[in-house]
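Taken together, the values in this text are just the output of simple stated rules run on the coordinates, not laboratory data. This one's a predicted model, so the numbers in the text were calculated from it and none came from an experiment. Cβ atoms are built from the backbone, for glycine too; each structure is taken alone.
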Structure I
Amino acid sequence: MQETPTSLPRRHLLVGSASALAGVGLATWTQGAVAQAATAKPLPAFVSWKDASALIVHSSSTLETKRSAFGTSVITPSEQLFIRNNLNAPDASILDNRDAWTVSIEGVKSPRELSVAELKTLGIETVAMVLQCSGNGRGFFPHKPSGTPWTVGAAGCVVWSGVPLKNVVQALGGLADGARYITGTGGEKIPDGVDPNSVKVERSVPIAALEDALLAWELNGSPISLAHGGPLRLIVPGYTGVNNIKYVKTVAFTPKETTAGIMANRYRVSPVGTKATSEHESVLGMNVKSWINGPLPEDGNVKAGRVQIHGVAFGGIEALRGVEVSLDGGKTWQAARLVGPDLGKYAWRQFVFSADLKPGTYTLASRATDAKGTVQPEQRVENQDGYNNNSWRDHAVQVTVA
């Protein structure tokens, strides 16, 4: 399926809106929308099954869900879910016999390899969670960090099914002494002629994540596709996407973090103008966040009268308590209503705020609060690589009501 070309009037609308949005800090997103409309790319072959009309193709390994595609339901369909791969996916033949895929479990009393078929005998659990790239919102940083300029679409709320990792640990005699981290290693092919430690996808998360971690074989009720890490993926709810290891081949319970480059000196929050090192904060648990998905400026003028303002909100590593909406760029706030089912602390909630809008220009913003009382901040934390942007001001939208 090819992306539907954007109409000329819509492009003119976006261009005309850019200067007005600059004054409230929204120009970056709007100009990005203009560029994306003008340079739409076809889907890469390995994700040809996805819905091209719902996605922005940044590169062969980075696809973003359009803000307008999130709709008002809780779950993000797999065919609309973003793609971010650090290495090329393994050959598709690994899906020929999914149950034969093996993962090595280390750092337990009785370490061994287990096949997916064997894992399926140890229990089944399902978790709904926000899967979000740590660079989601990078496109709003003014210093234009290297990497994909995501706005809001490197995220989705999905359902995973698999065996609880703690069940596997119990079946293998429990943790070995000194385990402080869960270290997962992906099964991607390492390019020839490079130091494996510099490129392999291997991340460590605190051992506390064992309580909710899964070895998953299903995504949204279907076997996990190759694009999203099938046949087996390590799922760590509440943690950013890079910590949810695709094609997982090893899960080790270790006393120290891995020294792999992707952990030691990448995915770190370092000051602008500096190179990340292991001394800087690692990208691990997600922060409280929300954004509005409608109405949006690219949809044209909003008709005066009753308007349903809607979006998504989540607590990250904590549960969500609530969300507020502002019609005036953050000067005043009013409580929004959470709608749809509550699928647990790691899932997002849809929210809606019903307002009577008179003709004029409105800056619509949302602000979430997690269960511990942490409020989504107004400003982003500036950092070199554009990670962890949960600024409500960056994610605001400006609409014209006529």
Structure II
Amino acid sequence: MAEAQKDGKEDKPLRHGYTTGANATAAAQAALEALIVQEGQTHSTIRLPIGQEVTFEIVACSFSPERAWAEVIKDGGDDPDATHGARIIVEVSWRSEPGIELDGGVGVGRVTKPGLPVEVGEAAINPVPRKMIREAVTNVLNRYELMHRGVRVVVSVPDGEEIAKKTLNGRLGIVGGISILGTRGIVVPFSTAAYKASVAQAIRVAVKGGCTHVILSTGGRTEKFGMDLYPELPEEAFVEMGDFVGFAIQQCARQGIRKVTLVGMMGKFSKVAQGVMMVHSKSAPVDFGFLARMAEEAGASEETLEEIRGANTAAQVGDLMDGMGCSAFFDIMSTYCCREGLKEAAGKEPQREMDLEVETVIISMKAKLLGRQSLKWGEA
């Protein structure tokens, strides 16, 4: 439920958007209708994988006896991502032989690395959108009793190459544009599922690329620090896990990664150190009592401990300890993070043996190394 506004009125429910896959399906269906009946289409109603029927507006449509195309504008709902507002154009044309041929055109990426759900060399149109498009085309052919005809379908996103710069596609080995995605057809506002899926996919690409050591960072600055720390590692070894520390560690353990390096700053890693593995600012408050106990382990005075307990942010505590030259504090925190990371990797099987090492690297806002420790399974 949406949070109540200050005046006591509740916000309106958040509006769902629709995936690039759903939009491409609607455009493909409209284009084929236009090709068959030789009339422009203004709307296209499709059935989503979740069973819901949705009508999309066709903003442009053109046709000739041999080919037709239709365009939709992607609506991300109340949680717009990089593809919100993107033009998705699908062109269909008759083939000389039966069957449906599906490909990507301008602005749709092409897969260059293994580990993705689409084969190397193919257009980055994921399995569920492929199935949706094929089913929509098949249904239209059936309706007009034209199953003997072959159809070529090409999905394009005119601004896709520019949009892709705001996504993880380059890191995943998808070049030339965006991916056509979606498993349910809808985009759930503020859903974490899409980001977690991209993290899992990035780790799979790293594994397929032969990586046994993965660097998990919380953001752009920490990732850059990790790259400087391990310049010998390939690009796919670096994965931005965001706030999903526990999820990313579990994925690495399940996929056989032997060393995980966590790179982050005080705010998020002060939570990891005490076992909080979803480190969004709203997930759990910073425990200043816990930070004070670590400072006490590092030999801080009672006066310093009181200052820590009364601090406003974890970064403030980090600046305090760094200013005092207390490197032991950061090493203790790093060790705690490693220990909790190994526990997370074990999950519900704490007794099982694992060939895994977790390293933690804590840096300041100005990219200064504050603490760095490592633990192997069995040492925790």
Structure III
Amino acid sequence: MPADRIRHVALSSVTLPLANPVSDAKVLTGRQKPMTEIAFLFAEIATHDGQRGTGFGYSKRAGGRAQYAHAKEVAEGLLGEDPSDIGRVYDKLLWAGASVGRSGVATQALAAIDVALWDLKARRAGLPLAKLLGSYRDEVRTYNTSGGFLHAPIEEVKERASASLQAGIGGIKIKVGQPDTKADLRRLAAVREHIGDDVPLMVDANQQWDRATALRFGRAVEEFGLVWIEEPLDAYDAEGHARLAEALDTPIATGEMLSSVAEHVRLIEARAADVIQPDAPRVGGITSFLRLATLADHAGLDLAPHFAMEIHLHLAAAYPREAWVEHFEWLNPLFEERLETRGGRMVVPDRPGLGFTLSEQCRRWTVERVEYGKA
């Protein structure tokens, strides 16, 4: 029997507005403006046999239009390809845009396509993506970040932490990294007192400290029993993170801002993290993520993928070590389905592929769309 082939590809640029402007330490230190929207790149792939797959990538603040533009330049190369040959197809598209490199926008533009191919492959097999990859568990530990941003007053942070725990989410992460470290410590103490000593608690400084400040903060918060301190330093300061990981009892987590496997390899080789936080859309898709996950497991690292729980739930379930998934409800309007949380864990859906279909609201938020091949 001849292999099924790709007959149609559609790319969509979608802008998701946020209900309220969002601020973390990058805003309070003057490096960025509050975030008001997220740009998404969706890829929809169909074969001659009528099989379909959908994937997405994203960019916060800037870069969304660049991802979409690059994807448009290479996507036509998918037509006529066997969608099961994901590795070969990925390399073909990578070489089509080789002059702009193998990181950043160059690979992030391929992420939506790569995710769509994996979604398609799992759907053809009639399996959730986690099962296709070879899952170790059907539920993954989950924690909430969206209620802990710095623009929110501390009473609101506490209320949203309670709501998250009542909704079956297991841990709480709050943002730190303000110019006044004492203000961070006051917020952290208030949240720890509010949720109790037994609830997993994390903090995220979004790269806003120098090495000395990060070390002082890390020593000051040992009493809070944090699961990790996230991005205490610049994302590319592997040596500094390694020194912190060696000096502190609290685990160090980082990696979300890196945009290639090679950049994560530097973290791993430097022993710069106890918890590695790759983002599949940022490193170029599931194909790249799986390569990285193998290296991380070999190095004995814990895994906590960044954002995009709709993708990362499946990847965390297929990681040999018990992982964490970051719960963000921001993307809910884009999809018809919802993920279930219970007992502190997120449940892998039993639907084939990623288990999601695009909503009509997602279609209405589409800014631009292009199609290749026969629909």
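Before moving on, here are some points about what is shown:
- Which entry (I, II, III) yields the derived value 33, 21, 15 for semi-axes √(5λ) of the Cα gyration tensor in Å, for residues 195-322 alone: I
- Answer label among I, II, III for the case where relative contact order in percent (Cα under 8 Å, 6 or more apart), calculated from the coordinates, equals 16: I
- For distance in nm of label points 7 Å out along Cα→Cβ at positions 67 and 219 computed as 4.1, the structure of I, II, III it came from: III
- Which of I, II, III leads on mean count of other Cβ atoms within 10 Å over residues 107-114, largest value: III
- Source structure (of I, II, III) for distance in nm of label points 7 Å out along Cα→Cβ at positions 99 and 235, computed value 3.3: II
- Structure (I, II, III) behind the derived value 128 of volume of the Cα convex hull per residue in Å³: III
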